[in-house]
1. Here percent of Cα pairs over 21 Å apart, for residues 49-168 alone has been calculated and equals 52, so which of 1, 2 was it run on?
2. State the single structure among 1, 2 that was used to calculate distance in nm of label points 7 Å out along Cα→Cβ at positions 209 and 225, giving 2.2.
3. Given -10500 as the derived value for helix-only ellipticity at 222 nm (-39500 (n - 2.57) for each DSSP H run of 4 or more, over all residues; to 500), which of the supplied structures 1, 2 does it correspond to?
Structure 1
Amino acid sequence: MMQRQGEAIVLRTWPFLEADLLVSLFTRDQGRVKGVARHALRSRRRFGGALEPMTYVRATYAERPRQELVRLDAFEILSSPLARPIDYARTAALQLIAEVLEEALPEQAPEDAVFRLALAVLDELQVGRVWMPITYFALWMNRLMGWMPALGHCVVCGLDLRGGTVWHAPTVDGVTCEDDRRNGSVALSANAVMEADRMFRGTVRGLAEEEWPKGRAADLRRFALETLERHLERRLASARALGRL
């Protein structure tokens with residue numbers, strides 16, 4: 001048995017056996033792992049509020065040879081979403097990050113850049129910001145997973161689209177000019193393309209100093225979320241919840 005300790009983000013929990021919880025963790029050192037928190041439903045002394053989704057913890061757990069599930073021994077809370085009042089928008093945003101990480105990341109594949117992205121975005125959500133951090137997260141997840149299309153040229157004719165409106169369809173990769181747009185295409189404005197470039201060049205903390213109401217870069221957020229859904233091959237329930245706001 002190998003004992004491990006390291007930073008992790010709780011993604012999801014499920015009831016398991018009589019009083020245990022099955023926990024999905026995104027760890028910095030090992031990527032996404034699943035483990036069993038014994039008696040977590042019966043006694044909260046060992047884990048307390050550390051099993052709430054999107055809690056940033058220092059996790060102590062043990063691996064056994066030839067077993068997929070690790071044994072979770074203790075969590076130290078480093079940052080909790082429950083540290084400030086929860087509202088619907090922030091809850092939906094936290095669920096979105098957890099859902100994307102759960103679906104996009106293979107098990108036991110370290111992704112330090114994704115881990116750092118998640119922590120940076122969580123910091124902004126902790127202080128009540130929603131729309132810019134979620135847009136930033138969705139864009140960067142597409143880039144880090146290799147799913148982000150180039151926005152500067154039409155994939156059909158090669159026309160230089162920099163500085164202008166581009167068109168994208170939810171079911172296919174790449175962007176096009178207006179003449180080559182596909183059925184079901186929607187416009188991604190020149191301002192949205194500019195905002196994407198700024199997000200790829202800047203930090204989430206630096207961008208958070210600006211005002212980001214829901215309407216700002218809404219078409220860019222839609223584009224980023226639809227790109228994630230296409231590559232994940234599923235609808236994101238949390239994105240639908242955000243869309244209802």
Structure 2
Amino acid sequence: MHAITTPELAAAVARVAEAFAGQAADPRESGCLFCYGEEEIAWLRDPDAPLPDELVWYVAREVPSHWTDNAAVMRRVLPRLTALVAEGEHVSDAHGLGLGGAAWQRWPGHQAEAVHAFLDAYWAAALREPRPAHTLLDTFAFCEEAHGSPVPCLARWENETGPVADAHLLDFVEDRIDDLLSPALTYTREGWVTVDPRPDAELISWVLHHAAPRIRARGDADPGLLYRLDQLALPEEQRWADVP
């Protein structure tokens with residue numbers, strides 16, 4: 001575990017703790033007794049009960065349909081969840097499922113603002129960390145899932161333009177470029193078909209119009225990556241017409 005500590009992130013964690021103090025799951029929350037014991041669900045209903053870290057992580061990964069009131073459960077665990085994330089615990093897209101499905105953007109203003117401030121501060125801190133303990137891909141996936149969109153993360157990255165953020169950008173695009181080049185497919189009775197629109201269309205557009213110019217300006221990108229960026233700019237049916 002490697003904490004990424006900045007004053008902004010510490011303040012954001014404290015803001016979440018204040019905004020969600022005293023929150024609890026609905027008294028009628030039944031949860032899933034196959035996954036949780038009655039005692040664990042009782043802890044979620046009690047605003048003063050200490051929550052084991054393992055329980056917080058399990059709740060973070062649950063899909064909204066798992067709970068009678070997912071939003072209330074997420075508000076209950078958020079203070080401890082954000083503290084664990086800021087302390088450097090490894091996260092992935094799965095850990096953003098519960099929050100992403102809680103429609104937190106429609107919560108009371110001070111709560112929604114606290115969540116947004118935390119996700120923004122956490123992502124900004126990762127972009128400024130030269131040697132993160134966990135891959136930036138996982139951090140991005142967590143924040144994207146929690147936001148329900150990549151747009152807030154991409155907007156923040158546009159404002160983070162130093163050498164560290166640019167180095168992360170190069171690594172990120174190198175990791176994602178092959179997935180972005182391939183059509184998003186889903187299986188139907190007729191076989192595999194392309195999803196329309198592409199679920200990653202916003203990310204593709206951002207890579208082409210913002211990330212690619214920054215990568216080219218560095219002057220040290222692998223020629224193979226630059227070629228694939230050129231391919232990404234072509235319509236899908238033309239991308240593989242002239243593969244060297």
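1. Numbers: 1: 52; 2: 35.
Traced to structure 1.
2. 2
3. On the way: 1: -10500; 2: -16500.
Going through each structure in turn, the value belongs to 1.
Coordinate-derived values only; no laboratory data. The structure displayed is predicted, hence computed values, not measured ones. Cβ atoms are built from the backbone, for glycine too; each structure is taken alone.
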